[in-house]
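Below: a set of structures, written as structure tokens.
No lab work stands behind these numbers, since they all come straight from the coordinates. In this text, all values refer to a predicted model and were calculated from it rather than measured experimentally. Cβ atoms are built from the backbone, for glycine too; each structure is taken alone.
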Structure 1
Amino acid sequence: KQILTTMYKATPDGIIGNEDCGQMSAWYILSALGLYQVTPGTPMFDLGYLHFSQATIHLDNSKDFIIQKGNHSEPYLLNGQPVSGWQISYQDIINGGMLSISSPTPINSPTPTNVMQWYNQPPVWSEQDGVIQVTTGAKTDFWRVTHYGFIRDNGHFYYQNITGDFTAQVKITGEYQALYDQAGLMVRLDEKTWVKCGIEFVNGVQQASSVVTREYSDWSVVPLPENPESIWLRLKRSEETVEVEYSLDGESYSLLRLGYLTTANELQVGLMCASPDGDGFSVVFEEFRLFD
């Protein structure tokens, strides 16, 4: 209850401080439960993915709110009924009951890639049984203006068009070598409006990285322990918002970024890689999935 109410105040005097710093701990807990309060202080929660088989919130009114993984065609069921708009209210939680969360696409069903195409095709690439191998071209990148002053739009992007809300996820294994070697997911409206996320190699360390660009690019990173062999990414688009998560085992995900992108209905989504400073590296994309 304290996380749901006191810590999510719309002012900077909450128990754990301002929303960009202290409230991150509350975001992590609720996101792991499949709940995300996009606007602090409002009683609505966007629905995501449960990172446990089942979780129970014990309420002060002696009721329980149970969140569990389900196997059904609807993404979300609240007390057995489909959830409209993929949101529930604070009152829905306080009333007690059960929220069942399911993926509308079976987890073992990779997305067909025969509808995908290249923007800036790499010099070497292959695809077999859903596994895509790429060798990036030298001095390739996606970036706009910020800090460096230049614009680069020659990175490699293997994409398809999609409308409305969606979730994309993929497993990435790269042989990163040079500064800023990168691979991950990308969502794009045009050359001025896009987000990329994944691994970026900085001073010998793999960084979980995200860049949101709306005319100007920004950049945020989280250093990963012991340069893992592979990383799993999940990117969710909900109306104008994109949410990025990463995992080191394909099971437990951590929130990396939540940002505003665009209200445009149709976007491009797919796989991204580039070598801004290097001469190219090899990367393998596996288990790419895209679902509503």
Structure 2
Amino acid sequence: MNIAFIGTGVMGRGMASQLLSQGHQVSIYTRTKTKAASLIEKGAEWKETIKACVKDVDAVITMVGYPDDVDDVYRGKQGLFRYAPKGSLLIDMTTSSPTLAKALYKEAAELKFRLLDAPVSGGDIGAKNGTLSIMVGGQAADVQAAMPILECMGEKIIHQGVAGAGQTTKMANQIAIASNMMGVVEALRFAEASGLDTSNVLKSIETGAAGSWSLSNLGPRMLKGDTAPGFYVEHFLKDLRIALEEAKKLDLPTPGLEQATSLYEGMLENGMGQLGTQALYAYYQNLS
């Protein structure tokens, strides 16, 4: 299948690489060509514009940073709604706003595009290994048409409902992670302050009731002082702010989410926005 992939950051590179490894033809567009170097080496074709990238493709995947970026990629003067082939399958895999996803779907339908919102979870590890969890919103027939593409990148792909349902599910995912990350950090800091071998503590608690993806995958990075971004603090904070906004629309109290948002805002203010979310462990040192 001929696929255009727009956005090759930490997550996008791994995802596009999986498409290439499974025989798809992939054209890529990213603002910085150097970010696409590894994909070009694997056979991807880099294009200078979105217009060139989407010419004659069967499907377009977008994996950009923020809702404003999504809006621009789809609605902008050089965007997909202007240049993508009519009837093509558009799959936004950015973690973005459910409200925006619904609005884009409505506009896409009027323009004869098939649009899905399909954010992912599983971090850079899942992207590199093709084991992401993919949460999809949109029409069932379009989800079915997208499955050969999505199955290259994820091992758990669930159609959550109508347009926006994928993004809403991802917000639930981020809310769960937000409080979990605080628990992981506080547990390991408690063990450290108590004079225990934190590596041994991690081995014990990750296989019990306290076990979680964050504990098993980010816990070791925390203990090693590895703050390299699998998922940027600034991007996670973007997600938390979207989740807070959506929760307020529902008049839903979210004290854990609010506390986590405050902590990550503190990290951003302290110049830690470009670090991985596991840098929360290091940030806690500033709280004592």
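From which structure (1, 2) was distance in nm of label points 7 Å out along Cα→Cβ at positions 62 and 230 calculated, if the value obtained is 2.8?
It traces back to 2.
If relative contact order in percent (Cα under 8 Å, 6 or more apart) comes out at 18 when worked out from the coordinates, which of 1, 2 was used?
1
Identify the structure, out of 1, 2, from whose coordinates distance in nm of label points 7 Å out along Cα→Cβ at positions 214 and 246 was calculated to give 1.7.
2
Where does the value 20, 15, 11 come from, among 1, 2, when semi-axes √(5λ) of the Cα gyration tensor in Å, for residues 38-101 alone is the thing being computed?
Source structure for this number: 2.
Given a value of -15000 for helix-only ellipticity at 222 nm (-39500 (n - 2.57) for each DSSP H run of 4 or more, over all residues; to 500), calculated from one of 1, 2, which structure does it belong to?
2
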